[in-house]
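Values quoted throughout were computed directly from the atomic coordinates according to the rules given, and no laboratory measurement underlies them. Predicted model only: the values in this text are computed from it and were never measured. Cβ atoms are built from the backbone, for glycine too; each structure is taken alone.
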Structure P
């Protein structure tokens, strides 16, 4: 399937409501200095706490660049 053409809904994707049941949570790691002050340090601390809290109830996957290891 080539999903580079058209809109996401044409390929079966949609944005579920926050209250809808789901199997896991995905988080994008805050690291871009143009979006996060202080290179995301404070945002990263908050995201880590949120991920830890959510992980008590469901799997959490965090997307980050290799430089963030």
Structure Q
């Protein structure tokens, strides 16, 4: 079985833009976002499976506290 080479991770639903067409337009983070530990674990598992590209997505991923640590 061929695995994808890229993993998309929605790290937050929070966003400051309020675009009408976007489901993240409320600007608030979801109540149950993945913890940093869960995200690190997911990244490690993906790496072990040979996934070579990682894309942070979501609302606006750069407003998640600690995002630069990933």
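Points worth noting:
- Structure with the greatest value (metric Kirkwood radius over Cα pairs in Å, set P, Q): P
- Value 49, calculated as relative contact order in percent (Cα under 8 Å, 6 or more apart), assigned to which of P, Q: Q
- If distance in nm of label points 7 Å out along Cα→Cβ at positions 4 and 52 is computed and equals 4.2, the structure in P, Q: P
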